[in-house]
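Asks: Next up: the structures, one after another.
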Structure 1
Amino acid sequence: METSHSRIHGAFAHWTIFSYRYALWVLLVALLIAIVSGTYISRNLGMNTDTTDMLSEQLPFRVNLKHYNKTFSQDIETLLIVLDAPTPEQVRLTTERLAKRLKEDAENFHDVYLPRVDDFFARNGLFYQSIPELERITDSFAAAQPLITRITRDPTLTAFADVLTDAVEELNKGRNLELRPVLNGVNATLDARFNGSPRALSWQTMFNGESQKKKYQELIVIKPRLDYSQLFPAEQSIAALHAAAESVGVTEDGPIRLRITGEVALADEEFNSSLRGMEYAGIITFIMVGIVLFLRCVPADSY
C-alpha cells in the first residue's frame with residue numbers, strides 16, 4: 001500500500017517538475033486540446049429539450065401516445081391564439097388579417113386554422129341557427145333593409161346621419177319603422193364618448209337587434225415549427241407571431257388584445273418558470289454557503 005502511495009506521489013512530482021520546466025509548451029498543448037475539443041463538441045453534440053424523449057419509446061403509454069399523435073397530428077404541439085375586440089367586426093377582420101399573415105410565414109408555422117372565421121360559416125352560418133333565432137334575424141334585416149342599402153352605397157358618417165334624419169322624419173309622418181336598435185346603439189356610443197370611455201359601434205349587432213357586448217372573441221389554432229435544439233423550442237415562432245400581430249395593428253395599447261395559450265405556450269412557460277426557480281435557488285444557495293464559510297473562518301472567541 002505504501003509503495004503504491006509513494007508511486008502516485010512520485011508521478012505527480014515528476015509531472016509537476018515537467019510542467020514547470022516546459023510551462024509554455026504545456027500551455028500551448030492544453031490550448032490546442034481545448035480548441036479541438038470545443039470544435040468537436042460544437043459539431044457533434046447538441047441539445048434536445050423535448051421532455052418526452054427522456055422516457056423509453058417502448059413504454060405502453062408512449063406507444064399509445066405515438067399512435068394518437070400520428071392519427072390526430074393536427075391537434076398536437078399547437079398554439080391557441082385568442083383575440084379580443086370591442087366589436088365583432090373588429091375581431092373578425094383582425095383575425096382574418098393575422099391568419100393570412102401567418103399562413104405566408106411557412107418558415108415558422110406549419111399550419112394555421114380558424115375555427116370560426118371561415119368562408120364556409122360565412123356562407124352557411126344561418127343554417128346552424130334555431131328557427132326562432134333565424135326568424136328574428138331575417139325580420140330585423142328586412143326592417144333595416146332601406147337603411148342598409150343607403151349605407152352600403154355611401155358608408156360615411158355624413159350619409160349615416162342623413163339616413164337617420166330621414167328615418168326620423170318618416171316616423172313623424174306615421175310610417176312604421178323599427179329604429180330602436182339603431183338609435184339605442186348610437187345613443188350608447190355617444191354616452192360612452194361623453195363619459196370619457198370611448199366605445200366602438202357595431203353595425204352587425206345594431207342591425208341584428210342584439211345588445212352589444214363589451215368584448216368579442218375569435219380563435220386561431222397554429223401549428224408552429226419547433227426547434228428542440230434550442231432551450232425554448234417555440235421561441236422563434238412566438239416572436240414571429242408577435243411581429244405579425246403588430247404588423248396588422250394589434251398593439252399593447254390598442255383596442256384589440258392578443259393572448260397566447262395552448263400546449264406549446266404552456267410548456268415554454270413551465271420551463272421558463274423552472275429556470276427562474278433554479279436561478280433563485282442558486283443565488284440563495286451561494287449566499288448561504290458564503291455565510292457558512294465566513295462563520296467557519298471567524299474564530300469562536302470573536303463572536
Structure 2
Amino acid sequence: MVQDCSECINFRKVVIVGCGFVGAACAFSLMQSGLFSEMVLIDNDRAKAEGEALDISHGVAFAKPMKIYAGDYDDIKNAALVIVTAGAGQKPGETRLDLVKKNIAIFKSIIPEIKTRDFKGILLVVSNPVDILTTVALKLSGLPENRVIGSGTVLDTARLKFEIGNHLNVDSRSVHAFIIGEHGDSEIAAFSSANVSGIKLDDFCEMRGHFNHKQASEEIAERVKNSAYEIISKKKATYYGIAASVKRICEAIVRDEKSILPISAVMHGEYGISDVALSMPAILGKNGMETHVPIKLNEDETSRLQHSAKVLKEILAQNEV
C-alpha cells in the first residue's frame with residue numbers, strides 16, 4: 001500500500017547529499033527548474049558544500065527565488081526529497097558494478113543518518129551502481145518501498161530516444177521506448193514495444209527509408225550502452241545528462257504528475273523477478289513509485305531482463321548489507 005506523507009513534508013524543499021560533479025550539476029539544474037524554494041547541500045567536505053551553495057545562489061537572480069545553503073542531516077526532516085549522489089565516481093575502464101564495495105560502504109554511513117531523522121519524503125538514489133544501491137538504501141533505511149527509488153534508466157532511455165530520433169530524423173520527444181534492467185552493461189533496449197507517435201518502430205523506420213532493422217537496432221543499443229564510457233574517456237565524468245534526468249524525476253514527484261519513468265524500484269514477481277531493485281517503467285507521483293507498468297516484451301527481451309536481474313542479485317549476495 002502506498003503511504004501518503006504529503007501532509008508532513010514541505011514539497012518546496014530538497015536536499016542533495018554529495019557535492020561532487022553529479023551533485024553540483026543536479027543542484028544547478030534544480031535551481032533553474034523553479035520546482036523548489038529551499039535546497040540544502042550536504043557533503044563530508046563542508047567547505048565544498050558551502051562553495052557550491054554560494055556559487056549556485058548567484059544564479060538565483062536569473063531564476064526563481066530560492067534559499068540555497070550548506071547543511072547537515074538535521075536539515076532533512078521535512079524535505080520532500082533527499083537525493084543521494086555521494087559515492088566514488090566511475091573511472092575510465094571501470095564498470096558501474098566495479099563501484100559496489102566502495103559505494104555500499106559510503107551508503108552505510110549516509111543512510112543510517114537519514115533513518116534517524118524521521119524523514120517522511122522520497123529518497124532518490126542516483127549514485128552508481130544505482131539498482132544495487134537502491135536495494136541497499138531500502139534495507140538500511142527501513143522506509144516503505146514506494147519512497148525509496150533510484151534514477152534507474154531514465155538517462156539511458158533519454159539516450160535511446162536521442163539515438164532513435166537522430167536515426168529517423170524526428171523529434172526525440174516523439175519517440176516512445178525504454179531501456180530496462182540494470183543501469184549498466186546488462187541493460188536491454190526494449191525495441192519490441194517501441195513506437196514513434198503510436199506507429200511501430202519498424203514501420204516508422206521503413207517510412208523513413210530504413211529497412212535493416214536488426215543491424216540498426218543493435219548499433220543503436222550499443223551506442224546507448226557505451227555512452228557513459230565514451231563520455232568518461234573524453235572528459236573523466238558524466239553529469240549534465242543525469243542532472244537533467246534527476247530534474248525530470250523531481251518534476252514528476254513534486255507535481256504529482258503520475259508520469260511513467262523507468263526508475264529503479266524493487267520487483268515483486270513481474271517477469272518472474274523478485275527481491276531486487278531493477279530499472280523498469282513505473283508510475284511516479286507525490287508518494288513516490290505507485291506501480292510498475294507491464295510493458296510488452298518479446299521472449300528474448302524477457303530472458304535478457306531476467307539475466308540482468310540475476311547479475312544484480314549475485315552481486316548483492318556477495319555484498320551483504
Structure 3
Amino acid sequence: MVNPRQLIAALMSNIGQVIVGKEQAAQLALIAMLCRGHVLIEDVPGVGKTTLAAALARSLNCSFRRIQFTPDLMPSDVTGYTLVNIHTGQPEFREGAVMCQILLADEINRTSPKTQAALLEAMEEHQVTVDGVTHPLPQPFMVLATQNPGAFIGTYPLPEAQLDRFFLRISIGYPTVEQETDILGRYSTDVRPMENLRALCGAADVLEMQQQVDAIYCAPEVRGYVARLAAATRQTREVQLGLSTRGAIALVHAAQACALLSGRDYIVPEDVQRMAMPVCCHRLVPEADARMRGITAEAVMEHVLHTVAVP
C-alpha cells in the first residue's frame with residue numbers, strides 16, 4: 001500500500017528542484033490531485049506558474065499535454081472532432097488535447113469564452129461529447145490552468161460557472177531575494193533543472209491515494225461546520241455570490257486530504273480552516289460597492305472563519 005505522507009513529501013522535494021521556496025503552492029497542487037480536483041494557478045507573468053504545472057506532471061509520470069490558450073484557439077482543438085475517413089466512409093474521432101491524464105491549460109483567460117467552455121464537461125464529468133458521442137477521459141484526470149490577473153490587457157475573465165469547477169486556486173508570488181539568487185544559480189548553467197526531474201509514481205499510485213482520501217472520516221459536527229461556513233458566505237451583505245454546494249463538498253474533500261497528510265483517519269475543524277482560503281475565495285463574488293471599498297473575497301472569508309462557531 002502507498003504511504004501518502006512519504007510519497008507527497010518526496011513529490012514536494014522533487015518539485016522543489018525547479019520551484020524554489022514555494023512549498024505551500026506545491027502542496028496545495030498535490031492536495032488537489034489527491035481529491036480529483038483541478039487547480040487554477042493565478043499570478044503575474046514570469047513567476048513559475050507553467051513550471052509548477054509541468055514539474056507536477058513529470059513527477060507523477062502520467063500522460064501529459066499542454067494547450068497554449070490564444071484568442072484564435074477553437075473548442076475542437078480542446079475536445080477533438082469527428083471526420084469521415086475517405087477510404088472507409090466511416091466517421092472517426094480525432095482526439096483533442098484534453099484526452100490525457102494531466103492537462104496544462106496555459107493562460108486560460110487569453111482565449112474566448114466559447115473555447116473556455118469546452119473544458120466544462122471534461123472538468124466536471126471527466127468526459128467529452130463530440131457530435132453526440134461521449135468519450136471518457138483517462139484516469140486520473142486533472143486540469144492545471146494558469147492565468148494572469150484579469151486586469152491585464154488581452155484577458156477574458158473566467159465565468160463563475162467555470163471558476164466553481166476549479167477545486168482550489170493557487171497564487172505563487174514573487175520570490176525573496178535569497179530565493180531568487182538561488183533560482184538564478186540553478187538556471188545559469190546549460191542543464192535546466194526540469195531536465196533532471198524524475199518520475200516518482202504513476203497513475204495507479206495516484207488512484208490508490210485518492211481512495212485513501214475517500215476513506216477519511218468526516219463527523220456530523222464537522223459537516224455541520226462546513227455547512228454553516230457556506231451559509232455565512234451567502235448571508236454576508238458584501239457578497240453577491242456565496243459558496244456553492246460544490247464548493248462546500250470540495251472543502252470537505254480538501255480537509256480529508258489534509259487529515260490524511262497529517263497522519264489521521266478523521267477530520268478536525270483545523271483541517272477545514274486550513275483549506276478554506278484556497279478552496280473558497282475564488283468562488284466568492286463581492287458586491288460592486290464592496291469591491292469599490294476595497295473588500296476582497298479573502299477578507300470576507302477571513303471574517304466568516306472568525307465569526308462562525310467552531311465545533
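Asks: If you rank structures 1, 2, 3 by Kirkwood radius over Cα pairs in Å, for residues 80-119 alone, which sits at the top with the largest value?
Replies: Answer by largest value of Kirkwood radius over Cα pairs in Å, for residues 80-119 alone: 3.
Asks: Next question, about the same structure. Once distance in nm of label points 7 Å out along Cα→Cβ at positions 72 and 248 is calculated for every structure in 1, 2, 3, which label goes with the largest value?
Replies: Once distance in nm of label points 7 Å out along Cα→Cβ at positions 72 and 248 is tallied for 1, 2, 3, the winner is 3.
Asks: If you work out percent of Cα pairs over 21 Å apart, for residues 8-103 alone for 1, 2, 3, which one comes out largest?
Replies: 1
Laboratory data are not the source of any read-out in this text; all were calculated from the coordinates shown. From a predicted model like this one, the values you see are computed outputs, not experimental measurements. Cβ atoms are built from the backbone, for glycine too; each structure is taken alone.
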